[in-house]
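Undergrad: Listed after this line are the structures, all set down as structure tokens.
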Structure P
Amino acid sequence: MEIRCLVVDDEQPAVDELAYLLSGLPDVTVVGSANSAKEAVEKIGTLKPDLVFLDINMPGHTGFHVIEACGDLHKAPLFIFCTAYDQYAVKAFDEQAVDYILKPFSMKRVAKGVGRARERLEAESSAPGDEMARLLEALGARSPHVVRLSVESQGRLLLLDPDEVIFCRAEEKRVRVFTHDGDYISHGAPTLDRLEELVAGYPFYRVHRASLVHLKHIREVTSWYNGKYLLVMDDPAASEVVVSRNRVKGLKENLGL
């Protein structure tokens with residue numbers, strides 16, 4: 001049987017890589033892709049894929065928003081989750097999801113996931129809505145799972161509410177966290193990728209490979225050059241953060257611009 005797939009990831013290179021791997025599998029057709037949760041929900045409704053490869057951590061709304069939004073569909077697709085860092089979540093939904101795939105992708109692992117989905121589809125015994133509800137319950141994804149972020153301050157650890165964070169910047173092998181009271185070195189999240197995973201569910205957006213901003217702390221948005229944008233944050237220094245050209249569309253969508 002043919003399996004119609006939708007690929008969802010906010011990083012276009014990841015979409016392209018996964019679509020390429022899927023194109024090499026027999027009886028598998030990639031019917032479309034999406035770069036945000038909102039676009040994913042829309043395309044699931046119009047394209048009606050059998051299987052969705054869904055990135056967990058996307059700016060604005062996470063992959064769990066997609067699951068919840070599809071819960072009322074007459075025939076919801078099966079989902080294979082894609083994640084880069086959250087090993088604990090992987091263990092939590094090992095028995096609940098059709099499958100999960102850790103990034104970077106490999107043909108062998110993608111083929112295994114498609115094989116599992118094919119068994120479910122051919123048996124016509126899956127109940128995706130019930131499975132998704134159990135998955136959400138297992139992961140506790142209906143509410144943010146991070147209460148505090150740990151940062152270093154004069155030999156001590158401070159615990160910050162994520163909403164206190166204005167923006168974060170990757171600096172060589174560490175991450176600097178900026179707040180209204182000053183800036184600190186992240187302790188619990190040594191990379192910006194990991195920190196982005198931790199704050200999933202909060203209104204953060206990755207505007208640049210090296211910058212993660214809290215959307216509620218943006219004071220000004222101005223166009224810059226070569227398609228890039230410049231943000232002015234609401235910290236005392238009125239810090240400026242560059243938005244890379246390929247992140248401008250997502251930023252506008254998240255801010256309703």
Structure Q
Amino acid sequence: MTHPAISLPALIAHRGYSAAAPENTLTAVRAAHQAGTDWVELDVQLLGDGTPVIWHDSDINRCSDGRGELASLTWQQAQKLDVGSWFGDSFAGEKMASLEAMLTLLNELGMGVNLEIKVNKGRDPIALVDTVLPIVLAALPPERLIVSSFDASALARCRHTAPKEALALGVLFGSAPPTWRDQCEAIDAFSIHPHWPRLKHTQAAAMRRDGYEILCYTANDPSAFESRWSWGIASAITDEPEVFQRYLNNRHPHG
């Protein structure tokens with residue numbers, strides 16, 4: 001059996017359009033859509049009461065007007081936070097997005113998502129996957145979804161829950177280790193998501209030969225990234241989709 005028929009875009013907006021709006025919010029996803037971006041990358045975690053939310057950090061200090069660990073919050077407490085004004089006054093009053101609200105918005109806009117299962121230190125990857133994955137699989141068609149993680153046990157649990165024809169899985173790497181191939185084969189991966197400056201040309205060639213799609217994060221300088229397109233990179237995950245798109249529009253088309 002094959003993977004879902006995913007048509008990957010050249011650009012995926014990192015945490016939504018996070019250069020234009022507060023990251024991982026409904027507003028950031030709307031901004032990405034308005035900018036003409038069809039796919040976003042988002043992070044999902046659980047609050048202390050088990051509610052799945054779209055959030056990156058282990059705490060709320062950087063991206064809200066509160067302080068403390070995500071793991072100690074209830075949904076009721078989380079909804080009192082302002083997660084927009086740290087980014088700019090015009091975003092004051094933005095609320096933390098529940099997974100459910102985000103999936104509803106993605107469907108409304110017809111967008112695809114690379115959803116990262118974000119396993120922060122001390123958190124349980126299995127509980128996260130068991131809560132999140134059934135909700136996501138019920139909400140989105142397989143062609144509009146890639147689930148990725150740095151955490152091998154989270155990815156194994158995802159694959160245990162859904163076969164490869166029903167769910168595309170992506171393996172996240174800082175630097176691809178010598179064991180990258182084994183890690184990808186173990187979970188029937190669809191894609192590999194390396195930190196782009198650390199990816200070597202020879203690695204990219206081997207990954208492509210083995211049939212994996214390559215989605216590079218987080219590329220914000222389109223001219224620095226330019227040479228990578230010829231390596232067969234499928235997508236650049238970027239905070240700056242409009243800057244990137246303008247650059248791509250103005251250069252000779254690749255391929």
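Undergrad: Assuming 20 is relative contact order in percent (Cα under 8 Å, 6 or more apart) as calculated from a single structure, say which of P, Q it is. Provide the component values of the computation, followed by the final result.
TA: Values: P: 13; Q: 20.
For relative contact order in percent (Cα under 8 Å, 6 or more apart), the value 20 is produced by structure Q.
Undergrad: Now for a different question. To test your reading of the models, identify which of P, Q gives 21.1 for mean count of other Cβ atoms within 10 Å over residues 62-69 when calculated.
TA: P
Undergrad: Check the numbers for percent of Cα pairs over 24 Å apart across P, Q and tell me which is largest. Please list the in-between numbers first.
TA: Working: P: 50; Q: 45.
Going through P, Q one by one, percent of Cα pairs over 24 Å apart is largest in P.
Undergrad: Here distance in nm of label points 7 Å out along Cα→Cβ at positions 46 and 174 has been calculated and equals 2.6, so which of P, Q was it run on?
TA: Here the read-out was taken from Q.
Undergrad: Have a look at P, Q and say which one yields 25.1 for mean count of other Cβ atoms within 10 Å over residues 22-29, as calculated.
TA: Q
Undergrad: Comparing P, Q, where is distance in nm of label points 7 Å out along Cα→Cβ at positions 38 and 206 highest?
TA: Across P, Q, distance in nm of label points 7 Å out along Cα→Cβ at positions 38 and 206 peaks for Q.
Undergrad: Upon calculation of Cα extents along the principal axes in Å, for residues 70-181 alone from the atomic coordinates, which of the structures P, Q produces 46, 32, 25?
TA: Q
Bear in mind these aren't lab numbers, they're just calculated from the coordinates by the rules spelled out. Bear in mind the structure is a predicted one, so any value in this text is a computation, not a measurement. Cβ atoms are built from the backbone, for glycine too; each structure is taken alone.
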